Structures are given as structure tokens and as C-alpha cells.
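There are structures below to look over.
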Structure I
Amino acid sequence: MERLDKRLAATGRWSRKEARELIRSGRVRLDGTVCRAPETKAAEDAPVAVDGVPIGADRPVYLMLHKPAGVVSSTDEPGERTVLDLLGEEYRNIGLFPAGRLDKDTEGLLLLTNDGPLAHCLLAPKSHVDKVYYVEVDGVLDETDVEAVRRGVVLGDGYECLPGALELLSEHSAHITLHEGKYHQVKRMLAARGKPVTYLKRIRFGPLELDESLPKGGWRALNDGELKGIFSQ
């Protein structure tokens, strides 16, 4: 048994004070009945709803976000617009964070979740989860770049990247697949080849493919097939 106000606060969506105010204002139902006493004890499996919407202290959430340029992949960055600022109010305080980051000026697919174990699994180096990007460069891409990426590009600081794949789309654009996620890796790899990146967009992360129907800044919950995919990694 747990106090009702404490159970609401445990979701991360409200502070303990806000939870008490919600309850006293009659917006909370316990077992289908309005409850106005914050100290009321509720069983762990007792249904609780706020404004008619069921809540769960450990409800996992999985969102696909089409990140626009100019937004940081952070939950709190003073003076910056973060990916959480793009979401609806109901998702602002439930512990969501990005599973992997994109640079501020990089667009594309970002997975937001509050499922720490899953995120750790997807990001662990031993998982070798593919990350696929569409890239445009200042310079001419050719087969020597394809071979260099296949072997593993050596960065300016001497770090040798894991082998990846480069699929040429034109002289100035390509799809690049990586199995790791070092800081600014795509940019540093192509800079080492003398072909600086002018545009970068992530189009796939593991089994997830960017839903191109999402506008920049748009988001949606993962569908059943996508959920099955990320849990099969």
C-alpha cells in the first residue's frame, strides 16, 4: 500500500505538492471513485486516473521523433531548445531521454524513451546496432571513400573507426552505415577524407526507420512492429 500523492509523484509528471493539489481538486479517481484525500493508501495494482487518463508509475514510453536542426538532443540545456520541448505536455515530466544523441545541426530519427535497460542495450558497443545516415559533402565522393569506410577510417586524432559501409548516391551524397557512435563521427570521418559534411540526417537506428511522413519536429509512439523490432535486438 502506498499514499496516493506519492504514487502520482512517482510517475515524474508531478511534484508531491502538485499531486496533492490534483487530488484535493477532485481530478483523481482511485478504483473509479473520486478521491480527495492525498494520504489515502492505494494498492500497487489499484487503477488510478487523472482527468480520466490512467497513470502508471513505471509506464514505459517509446517515441519516434523527427529531430530538426537547431534543437539539442538533451533533456535540459540552459539557453537551448531541447528535444523534450518538442513534445506534448503529457510527456514532459515522465523521465524521457534520447537513446543516443544527434548533433545540434543534424536532423532525423531519434528514439525517446524512459526505458533505461532497453536504451543501454541499444547503445552498448557490443550490440553493434546499425546507424544509417544520409549525408551530403563539399567534395566528390568516390570508390576510394567506399573502401576507406569499409576498412575503417582513421580519424585526425588517430582513432581507428570500426568498419562501416558507404553507399554512393551521387558525387556529393551517400548513405553511410556505422556500428558505433563516437562524437561527431560521420563528420570527422569524412573530414579525414577531405570532404566536409554540409548536411546530415539519420534515417535508421537499428530496426527503426524514420517515418518520413513525420514533419521536422513531429513525433509519434512506436507501433507494434517497431516495438517488436527494438526488443529483438
Structure II
Amino acid sequence: MNNITPTLWAAIVPIFDAILAHPFITGLTDGRLGRPQFQFYVVQDAVYLREFARALSLAAAKAPDEDAIIMFNEHAKGALEVERALHESFFKEFGLSEDEVRTTPLAPTNLAYTSYLLAVAYGRPFHETLAALLPCYWIYWEVGKALMAHGSPDPLYRRWIDTYGAESFGTIVQAVLALTDRVASSLNPDAHDAMRRHFITTSRYEWMFWEMGYRQEPWSV
């Protein structure tokens, strides 16, 4: 059976193209993205990662073997520690305390995205959870690689780009991709369709997340 990951990526090519063309992303490479927009995004990403870590822990609980259990538990730990260190370096530059960040409410898109991830992780089988989590890994890696080719005149934005385009992050993503192909190889077409639906949905949320940051999305009422 052919690997499912090329089919999943083919399904989101228009979404990924829209991400690369988004003014938040192009603003990182040309340095024109406003600091308030980047600050809003980074704070929201920090509170997103808390919920993403919960979803990763749930994935670990459902994982089919010991290696996958270990991997997702380590990724949950990393989401709260390694990337938090990156964010905290930004927070110091923004003059924000850890308490200010921790108590920031999730913006509407952030709440919708994390609620979707957690609903799938709680209520759906492992292969569907895996597909819903995958865009957060894969899209960030592909964005990081694409932006590294251009760099940025802004050292703060360049630090963000270098994190997600790094080979070390790519190694993490490749492990999740390999697991996705392995899990999908024993599934029927209906299960593949379910994976594809979740993958497309959370890929759309990835675009919406950058749009949220660019607009500094408020609660309307």
C-alpha cells in the first residue's frame, strides 16, 4: 500500500500556498510585520501549546506501541519546555511576565482550534488524532524551510524562522510522518478518509492562526 502522507499533503497544497502568501508570513521575511502583531501571535502560540501538549498526551495514551507512547510524551514535554524557552526569550523583549502570558485568554480562533484538537484526541481513535495533530508539525517545518531560503532583516523574526526550519525540528517531524504512514498502512479507505478530513481541517486552522495574529483577533462582544 502506498504511503498516505503524500496524499494528505496533496490535499492541502492550496492551503499551504495561501499560508506562504499570507502577509504575516511574508512580513517575517521582509521585516515589515508589526511588533504588536508578532507579540499577539507569540503569546497566543504559548497558550496554544499548553492545549496542544494535552492533546499530545492523549495521543500517547492511545498510541499503538511503546515507541509511539514515548515519542508523544516527549513531544508533550517539549511543547511545554523547549518551545516555551523560545517564547520566553521573546517575552523578555516584549516586557511581559510569565503570569501575564499564562493568564491571557485564548483568542476565538485559538479556542476553536484547540477545542477541535482536544475533541478529536478525547473522542476519536488514534489514527484520527494523529492526522489532526500532524499539520502543526508538518506545516511549521515546511514554512520554516521555505522562509530560511529568504531569511529576515529582523533578528527576532530570523530567530523564529531558524527554529522551525532547523534540521533538529525536521527530525521530529519526520518521525511523526513515518508513524502516520505506518499506522495508515493497515487501515481501510474509510479510515483514510477520516484522516484526510481531520488533516485538512487543522491545516485550515493553521492558516487561520496566522490570520488571527495578523488581525490581533479580538472577541467581538
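All of the numbers you see were taken from the coordinates with simple rules; none came from a lab. Since we're looking at a predicted model, the values are computed, not measured. Cβ atoms are built from the backbone, for glycine too; each structure is taken alone.
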Test item: Rg and Dmax of the Cα atoms in Å calculated as 16.9, 53, pick one of I, II | II
Match the computed value 1.3 of distance in nm of label points 7 Å out along Cα→Cβ at positions 5 and 21 to one of the structures I, II, and report its label.
-> I
Which entry (I, II) yields the derived value 19 for relative contact order in percent (Cα under 8 Å, 6 or more apart) = I
I, II: which one has distance in nm of label points 7 Å out along Cα→Cβ at positions 157 and 173, as calculated, at 3.1?
-> I
Label whose coordinates, when helix-only ellipticity at 222 nm (-39500 (n - 2.57) for each DSSP H run of 4 or more, over all residues; to 500) is calculated, return -5500 (choices I, II) = I
Give the label, chosen from I, II, of the structure having the highest value of mean count of other Cβ atoms within 10 Å over residues 117-124.
-> II
